[in-house]
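Once you scroll down, you'll see the structures, which are given as structure tokens.
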Structure P
């Protein structure tokens, strides 16, 4: 993993701890962690879309979130 491109020391520290933790995990644990992050991102995006479009139906929200992840866009 390349070094983070930041001049903020706390970000570098967190990145170093994160990398250290990844090295101690089994492949299955890394996959579980990645899936957890994916679902958290889905939940956060869903909340953001609902805040931006309170009048949308659940179906419209799900479609917007799906498209955001499919096309990697806001």
Structure Q
């Protein structure tokens, strides 16, 4: 259910010109939802040794900057 909701919202963003026209809506929905997977987070922290700050920065970059249309050089 959550996957379908995210797919629908991303699809609307594409239709309204707020996201790339070529956006892989289903793939991105999975990537957006992945941080909510506790097992993945624990593996990243323990198994891969990735720090919390790095994970948070990656998620923030994906969710806040990664889907916007426009020139990547102008992102701050």
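Here are the numbers for the structure shown:
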item: helix-only ellipticity at 222 nm (-39500 (n - 2.57) for each DSSP H run of 4 or more, over all residues; to 500) derived as -14000 - corresponding label from P, Q; result: Q
item: Label whose coordinates, when Cα extents along the principal axes in Å is calculated, return 44, 33, 18 (choices P, Q); result: P
item: FRET efficiency 1/(1 + (r/R0)^6) of positions 37 and 53 (r between Cβ atoms, R0 = 30 Å, to 0.05) derived as 0.75 - corresponding label from P, Q; result: P
item: Computed 14.0 for mean count of other Cβ atoms within 10 Å over residues 45-52 - originating structure among P, Q; result: P
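No lab work stands behind these numbers, since they all come straight from the coordinates. As the structure is a computational prediction, the values presented were derived from the model and not from experiment. Cβ atoms are built from the backbone, for glycine too; each structure is taken alone.
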